[in-house]
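Alright, structures below, take your time with them.
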Structure 1
Amino acid sequence: MTRRHWIFATAGLAWGRDSAPESAIGKGLDWLLSQQSPDGGWHSRTYGLLRSGQSITALIFDTLAMLGDRAGPRGEAALEKAATFIRRHLNAQGGLGLADDVADYPTYATALALRGAVRRNSTLFDTSRMISWLESRQFAERSGWTRADSAYGGWGIGAEILAAPHPGHVDLSMTRFALEALAGAGRPASDPVFERAKVFLARCQNPGGGYFFSPVVNDANKAGEESSSYRPYGSATADGILALRASGGDPAPARAWLRRHDSPVLPAGFDAPARRRYARGLRFYYAEAASQIARTGDWRGPLIREQRPDGSWSNPEPLVKEDDPLIATALAIRALAAK
């Protein structure tokens, strides 16, 4: 056992946790740190769109910030290098994911970088610009959107400000991350940005309490349709709970749905055989989101057993890009480290 892994294991005992998750986090972190490029970023070798490193670096930056002292001196050094990479790629308005004419999931990238900076309680970036950029990407009145529009209150990819009536892609996941970043940055629950978001969140909720992915992009609802709505599923419902938590809404009906349908490994709701690939493809995303919500059963054990000998994780199902080990490993670490 290396000194790093001994530190993680003993920390787990001190905090009343099993040592196995802490050891797995330590090995996963060692692998992630070994993958950082000299420019401070993490660049996908699996997907060309993610090769710029802007969104993946933001994800890993926020993961390191979330770990705090648990990341150790090497993690701190990597975080500082990543901050330098992010500063170089922020545009004048505070958006990340738009440098070099590449739209590398700007809403995710900016929200995660902002969240990481806030976790650090530091002045790594001009967070006021990042907050303003995120707010500008919400579908709201200033761009001609009204409460009658399905996209109203949500977030899309964020490559540009889209005016009514053409929203492009809008979904619950990007909305969740934007809301968590804004709430973490200190926006009060009474802020209009959250009031608008609640309209969108209500449109994503099935009458039974669970959530689906988008009321705008029909094909994005991975569990399919049921009667006059879309089938709710586990990862979307976890997103809905976290988005409601950030915006000051009531997550009780969604929590009840998730308690009834939670699985220790794969998100529920994908009952049709043609849809089950999506459940497997969302394995690590679901683990990360659901880990922040009270769960029962041994869900950490299966996740730890899936760790590869080099410390990384990878999803054999590529449907949502979790076959990229940078993404899967960061999500697995976040899930195991959640308090």
Structure 2
Amino acid sequence: MSTVPKSLVRSWYAPTWATALLMPVSFLYRLFIAARHLLYKSGVFTVQDFDVPIVVVGNLTVGGTGKTPLLIHLAKELVAHGYKPGIVSRGYGAKGSYPVRVTPDTEVVRSGDEPLLIARSINVPVVVDPDRVNAVSEILKSDSIDIVLSDDGLQHTRLGRQLEIVVIDGKRGLGNGLLLPAGPLRESPKRLDTVNVVVRHGGVPKPGESSMETSLGTVVNINDGRESTLDSFRQKQCVVITAIADPDRFFQQLSDEGLQFERIEFLDHHYFSFEDLQNYQNSTVLMTEKDAVKCQTLAGQDWWQVRQEVRTDGGVVELVLQAAGGGSVV
């Protein structure tokens, strides 16, 4: 659902004629969500629980909130405190049979871009399967894991969980507050009342929310791993190529660093081809880490990925550590 037309995305955050036209479909979607919730609540559908804590890091809106960087940050904190986390993911766009155990050397077409980014960011088991219950079952077969983080999956009700974390974009919020396709919401805003913690990415957190801030860090050459800083790009004319849900935040961060660049945008999760990128082989290109994992064989010599630094406040890390230690969470 992340690869939606930009014109539709714009209507979610600034009303257009499309909003009114799509309202009947949103109403049907709301009925579907309500019926599904009732079937689980009544026991017709069963929830699968596991012997280790499950933490879901998800969102209510379609794409672009920063949940994957937060998940990586939480996984690193768990490792630093002596825990052994495993990570499961949907693997959007991956092709082939499931489940897939993802390593830094896995082909991106088998894993999807976000799981491969996770595997290259932290040395923990990562498993991809659209059915997250199957993914958790797989990751627990042979790995000594004491907590599982699910990248997205808030709406995957069959997966039991001890902790739910929802990430909200501090600038865009919940858009027009409508469900798909008239709005960006996968569930009603009332769902926020039932999760354990809401993390606001950017902006001022509301009472009871945690905060998350991201900043740009080291710049790494995609071909040879050389490291540099954004300062060294201020005097260059760069091309910034993205295939993420909300590239405006990345563009603004680069502008704030004083960089001059041409913007090239593709839809979220787009798999680059040589034809997409051939005109930029001799350019100075900057990308997000998520995009760079899809360009290992396509990148020119002066192509770079910009690492992202994450900071959180408001107790979200402590809550995850509490869940990992077997304590009850609220």
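Assuming 15 is relative contact order in percent (Cα under 8 Å, 6 or more apart) as calculated from a single structure, say which of 1, 2 it is.
This value belongs to structure 1.
For which of 1, 2 does mean count of other Cβ atoms within 10 Å over residues 180-187, calculated from the coordinates, equal 22.8?
2
For which of 1, 2 does P(r) over Cα pairs in 10 Å bins from 0, in percent, for residues 100-299 alone, calculated from the coordinates, equal 9, 36, 37, 16, 2?
The correct label is 1.
Upon calculation of Cα Rg over 2.2 N^0.38 Å from the atomic coordinates, which of the structures 1, 2 produces 1.00?
2
Something else about it: When helix-only ellipticity at 222 nm (-39500 (n - 2.57) for each DSSP H run of 4 or more, over all residues; to 500) is computed for each of 1, 2, which one produces -15500?
Checking each candidate, the match is 1.
Since every read-out is calculated from the coordinates, none of them should be taken as a lab result. Since the model is a prediction, treat every value here as computed from it, not as a measurement. Cβ atoms are built from the backbone, for glycine too; each structure is taken alone.
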